Each structure stands twice: as C-alpha cells, then as structure tokens.
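Some structures are shown below for you to check.
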Structure 1
Amino acid sequence: MSDMICFPHLHLMLPHVVRSFSVFGVRITCYGIIIAAAMMAGIFLAVRLAGRTGQNPDMYFNFALIAIVMSVIGARAYYVAFSWDYYRVYPAEIINLRAGGLAIYGGVIAGVLTGLIYALVRHIRPFVLLDTAVPALVLGQGIGRWGNFFNREAFGGYTDFFTAMQLPVSAVNASDITRQLSENTVMVNGVECIQVHPTFLYESVWDLTVALILVLVLLHGKRRFDGEVFFLYLLLYGAGRFWIERLRTDQLLIPGTAIPVSMALSGVLVLIGLVSLVTGRMRKGRSRIRYRRRRS
C-alpha cells in the first residue's frame, strides 16, 4: 500500500503508482519517461511554431537539442548551489542525477542564456528566438511536473481543500514532512498518510494555461515588439510560481535567510516582465509585429 496515492475529496484512489519498472533487467523511472516526453513535446511545439511564423524549423530543432543538455546542467548546478551544505560534505553526489535534485529555475536560466548565445552565433534576432521558444519551454515545464507526482515530491503543506492529496508517510522524504503535516496525518486502509496540496498539479495546470496563452499571442496577438512573448512568459510564469512556491515544503532557501530562493526569483521575474511589457509597448506605440513568411 506504500505505492498508493489518494485524492479523497475527488473520490479517486490510485492503489499502485510505481516510481519505476524493469524492462529486460534495465530499471526505468517514471520520472525519466515524463521528462523525456516533456522534452519531445517542447521540441515538437518549437519546430511547429517556427514553421508557422516563417522561420527555419531545423534551426529550432538544433537549438532545442543543445538547450536541453545545457538546461539539465543548469538545473543541477542551481540545485547543488543552494544545497551546498550537503554537497560540500558529499561532493561525489554532485553528479549523481539518479538520486534526484534538479531545480527548474536553473534549467530556465541556462536555457535562456543558451538561446541568446545560439542566436548570436546563428545571426538570429535574440528576442525572436526567445519569443518562439518560450511557449515550448513552458509546455515542457507543465508536462514535466508530473514527474514529481510519481516521485511523491514537490508537494505543499496540509490542506483539506477539494484537491487534497494523500501520500503514505513511508513514501516521502522525511525532511519534506513539516510539523503541521505530522500533526494532521490520516489513516487510509491502515496506512499512515499525510494530506497535502498537490502543488505539482497546480503548477502543471498553470504552465499549460500559460503555454496556450503564449501560443495564441505569438500566432494571433497584436504584438508590438520582439521579446513581448518572452516577457509575458516571465510575468505569467513568475506570478504563478510565486504563489505556488509559498505552499511547498521542500523550498531551497537563500543562504543565511528563511527566504525561499524561487519565491524571490519569481518576484524579480514578475517585475522584469511587467516593466518590460509596459515600456516596450509605450516605446513601440501601436505598430504590430509581423513575421515574413518563407517561400516554399
């Protein structure tokens, strides 16, 4: 029963949600499958959007392959940097990705920097590339969050809201169980469980909504400057992540403070996105961006 996940108010009981399975003796994690699916979906969307906006789809396919590698490195580096008290004692664990420890903001930062460098090398307007890439990025983020579901991680504090999720105490990291959670455990079929906010679900729904908005703005919106879709991503994703992050129990903190680093970064991104959108629209007036279609 340690594999079960329940949503009591939705009357949904999942008795066997496995973390991994074996194929011909090779152990395959559900988290890995979800992340791979997120990457493929993101690449597919980026290539399609490039074609729809008159750009070279192959260029975006090549960029995506490079960006994925750099984003994984960035996500790991970000996590290690803000968990240094552990990794300075166990430095060999820094490269042990199978034990977990990827922070999405590190991946986003690395992906954006990779995009800027790639654009300069390939002589593409940087913000045109970012405008086209961020809908695919946030789509991948929305799908990838379901990896946390299979890993029983990235959940929030105690709640009795209708979306409440119940997880066996034995199935989660003890460090993620707050005092409030431990004081409000429930018994489900004889198994002690914590009842939490499914923050992975909140963020997944928000990310997929943002992806849809960005696609519509990119293809049909009256955009006035290069970078508008990118800055809208910073604003919308940052706002959602700021709210969701405050619910989580596994926050990475700014060293020497009790401030979650992702909340602080989300606030900064919201400000950057909002200021850039307002000033960009004021500067460009009412002109509309149009991509020149490539001739087939």
Structure 2
Amino acid sequence: MSIDSICFSKLHIFFRHVGQSFSLFGIDVAYYGVVIACGMVIAGAFVLYDANRKGQVYDDYLDVLIWGLIVGIFGARAYYVIFSWEEYRGHLLDILNFRQGGLAIYGGILGGIIGAIIVCRYKKMHFFDVADSVCMGLLIGQLFGRWGNFFNREAFGGYYDGLLSMQIPVDAVRDLSDVTPEMMDHLVEMDGISFISVHPTFLYESLWNLGVFLILFFLRRDKKFDGQIWFMYLALYGVGRIWVESLRTDQLKIPGTFIPVSMALSMVLILISAVYLIIHYVMYKKGTAVKYANGRKENAK
C-alpha cells in the first residue's frame, strides 16, 4: 500500500495508486475535472439524442445545454462557497480555484435552471418539455461527477466497517476536518500507513443516480404530461440525496443551525414535485393536462 492507495478490503479490491492528477504537456490536469468533463459530454449527447427523438430543433437544445452548463457551473461554485464561507472569507482568490473540488450539485441544478429558463423564454420553448429531456442528462452528469470525489478523497461518509467500506490514507484526505474522532479510533494499518474506513457515499449516490436514470429512461416514452419526468427526477434524486447526505461528514449547514442545507432543499423539492405530479395526474385523468409535441401545444391523452 502507498499514500495514494484506495481500498475496498471487504470486497478484496485494492487500488494501489490512484492519483489526483496527471501531467499533460507539463500541465497538471485533475482527474476530478476530467471525470466531470466526460460526464458533461455524454450527458449533452444524450439530451441532443432525446431532442431528436421528440422532433425538436437540435440547435435550440444545444443553446439550452451551453447556457445551462455555463450558469450551472457558476451556480455550483457559488452554492458551495456561500455555505462554506468560513473556509473562503480569508482566502478570496481560492474561490476561483476549481481544481480542488468545491462544486455543489444542487447549486449546479439551480444555476442550470436559471440558464435554461432564459434560453427557453428567448427561443419560445416550453421549459418543462425541455426539462424532461435535460434531467436525463443531469443524471448522467451526476453519475459521472461523483467519481470525481473518489479521486479527490472527499465527500465520504462516517466510520463504516461493513461490506462496502472504503479505506483511505488519513494523510491523503482532501480536508482533514471531514475525519471524525470515531474514524481515528478505528484506524486500519496497512504496510505502515494509517487508513480510515468510511462509507463510500460517492458510490452510493452514483448507483442511486443510475437506478433513477434507468427508471426514467423507460418511463419517458410514455409520459402523460410535460414536467412529469423532470419532477419525478427531482423527487427520486431528492430521496436518495437525503439518505446519502445523512451519512456524509462534510455536510454544508444552513448558517446558524445544524440542518444540512441539501437535506432541507431535498425535502422542499420532494414536496413541490409531489404536489405538481398529483395535480397534473388528476388533470391528465380529466383530459385537461397539456404537453407539447413537435413544438405544438396539445391535450395530453
């Protein structure tokens, strides 16, 4: 074992050398960024494919993706910085350093929504019809993005010694404040190196996202009304995020409270999604729900 090892000892899986970056023409490239970039490319390709399947204008969806991505990245960073302000207040230039992580998914979603709404209004596109396709791309991006946390040794859960437990060298953890006393009381020594044993929450959330993607992939062809897939995504992702967030040791808290902001936001989104889905399902049964087909508004039947 070495300082850059990551192990799943109960599964007998040992990654002996997991770097955080590699050199390309003398420039250090972070695996965190590479993983996220790959996720973005695959997510964008899927959304454009889905737009073509629905007979939508390819370039319009491309504009939504570009601006949603740009605003989403700033939103993801702003969200993280706002709720980690004590970490950045004395080091303002670090706000611009994306290489060490620090992007919050919910911030990215909120920023992406703003960017998409602006483009949809300008292009006269129906936002919820677009969102039903875009959310599938979001799940792909999130699925890949969580593996960036694996390379960065961050966003892990509390002490755990079960089947899926993950061991990381203490000295390799990105932020030592995420290491709890319980982890330190149960250090695992391998080849003279001290490892903490934790919940691999990046893996939990990645697998949850994959499951949600598969569910929505098969439901989307028979959607009853616009916004159905989007709000199912928000609700199902929110349920998984509450579970995963409850395990993590790096929770971003609502200032002045002990309430994790992502858990609170997940609960709000689940409630909003449930209300929307129930109301529109009733409307669908009555024949008054609306969806767009090939850019034209029609009753969903």
Structure 3
Amino acid sequence: MGLFDNILYDSIYHSTPILLCVLGGVFAYKANVLNIALEGFMLSAAFMVMLIAYLTGNLVLGYIAAFVSSAVLGLVFSYMGITRRGNVIVIGLAINILVPAVAGFIMQGMSMANIRLTWFNVTDIKISIPLVRDIPILGSMLSGHPLTTYISFAGIFLMVVLMYHTKLGVYIRVTGENEKAATSLGLQVNRYRYIGVLIGAFFCTLAGTNLSLERMALFTNNMTAGRGFIAIAAIYCGRGDPLASSAYAFVFGITRALAVNMGIFVGPAAVLFDIIPYVIMTIVLTIVSLVKNRNSKIREIR
C-alpha cells in the first residue's frame, strides 16, 4: 500500500480501541457517573487475555479471563462509587494505578518484560471483505481488519438504538438527568448506573483485546497510553451522544495515523510526532469547552 492508503487504513486501526471505550463510556456518562477507570478496564483486559492465552495456549480462555477481569473491576468501581457513594474520581484513579502495578508485579515474577504469543499469527484473524477490498481507496481503508473493528462500527448504531429507542436508554438518561424524578417514577437508580458502568467494562474488554492480542499478539505494561482518558475527552466533547462522541474518537485515530506515517520520514525525530494526537485532542477539548461556556452565557443573557 502507498502512503495515502496506509494513512486511511491506520486511521481505522488506531480509532478502534478509542471508539470501543467511547461506546462503553457513554452510558455511564448519561447516568451521571464519571467513569475514569476506562483506562484500567482496558489495560486489565489486554493483560489477562495475553497472560491466560500464554499460560494455557487457549485463546477462548484468554477472552473469558479478559471479560471476567473487566467485569470484576466494573463491579468494584460501581460498589465503591455508586452503592457506597465514594468519590468516583479517586476510585477510578486507584483502579488505573492498581492494574499496571499488578501486571508489572506478575510479569516481574515470571521474569518477563512483556508477554508475546509466538504461536499466534495476527494476520489469521484479519478479514478481507470480498468486493469491498477491490474498491479504490475505500477497500484499503475498510478491508483487512479483525472482527472487533467491525463490531466497533456496528456498535455506534447499536448504542444509538439502545440510548434513544429503548426503555433501558430512556431510564439511564432519566437517572442521570434527574435522580429525584427517576426515583419518583419507581426506577432503581443504582441498578441503571451499574448497568452503565458494566456496559463500559464490556466494551473496554473488546478494546483491550484488540490492543494487545489482535494487533501484535504482544502485551507491554501501560500499552494503553492514555487512550481511556482520550475516550473520556471524546465523550465530554460529544456530550455523551454516541455519534458525536464517536466522531471525536475518529479525530484521534486520524491524527495518530498521520503521526505514525509521517514519522517514518523524519528518522530519530519521529518520537516528536507521537505527541501530535494528544495535542490535537487538547486543542479540540479546549475549543469545545469555550464554545459550551459561550453558549451558556448567551442563554443566561436571554
């Protein structure tokens, strides 16, 4: 593939884990729960799928372990932050710090700097879509990704349907917008907040397995590199709307693809390109915040 084709392909490649975290986090956001533990959920899944697959040689067990680990963290976060009314920011940060510490401790005990599956070939799980792969530009962008990538795209529309066209979505939004009104309607507020957090844990599991297993069959500690926080920024910019928040996730993916591909031509200075996606997201977040504040002042004046 040429440079342009590589950028298109990598835009989807780098957007996928962010997009999955965004889709997982929008329900918690709408339920008025700031789930900053998305990073920890994702890293936990990335670590567990590789660790169990490495120890057992069984990918299915690896996936199961990844889902279980994220679900357990989701329940811990929910119990401490929702049931016990703890500070969700402190709890989320604790999970984000705990996961890499445990992963590092286990790998140090195994005398391993990283976990690699030498018997697994990532190209075997990439799906080449007939007809689509032969379309100029579009084929190089959409074909040749693992199943999780296509699930993330389908997840955008699934989240839209769940949030705006089902009772579950309505109840979660009512819970977040007006807790007293939800309670007066007989809704169990904490139940729907738990559901919002656990949906996030599920999608973060997919993001983590995509990041470690489906890309390089390699786990290195802290490989999430702040993607969970980027997802939170995307959700905030999109105000929890699945379509708008997903668009901001793609902004990160595109800038990351540009940084990686343009960095090839600058030699040792390529490391400087790694900061570009984070700078772009910071600028976008600042602009969105300024626009929101301006609109709020206009409404107050009126």
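Just so it is clear, none of the values below were taken in a lab; they were calculated from the coordinates. Just so you know, these numbers come straight off a predicted model, no measurement behind them. Cβ atoms are built from the backbone, for glycine too; each structure is taken alone.
Quick notes on this structure:
- Given 3.9 for distance in nm of label points 7 Å out along Cα→Cβ at positions 68 and 188, calculated: source structure among 1, 2, 3: 2
- Among 1, 2, 3, structure where distance in nm of label points 7 Å out along Cα→Cβ at positions 148 and 180 as derived comes to 2.6: 2
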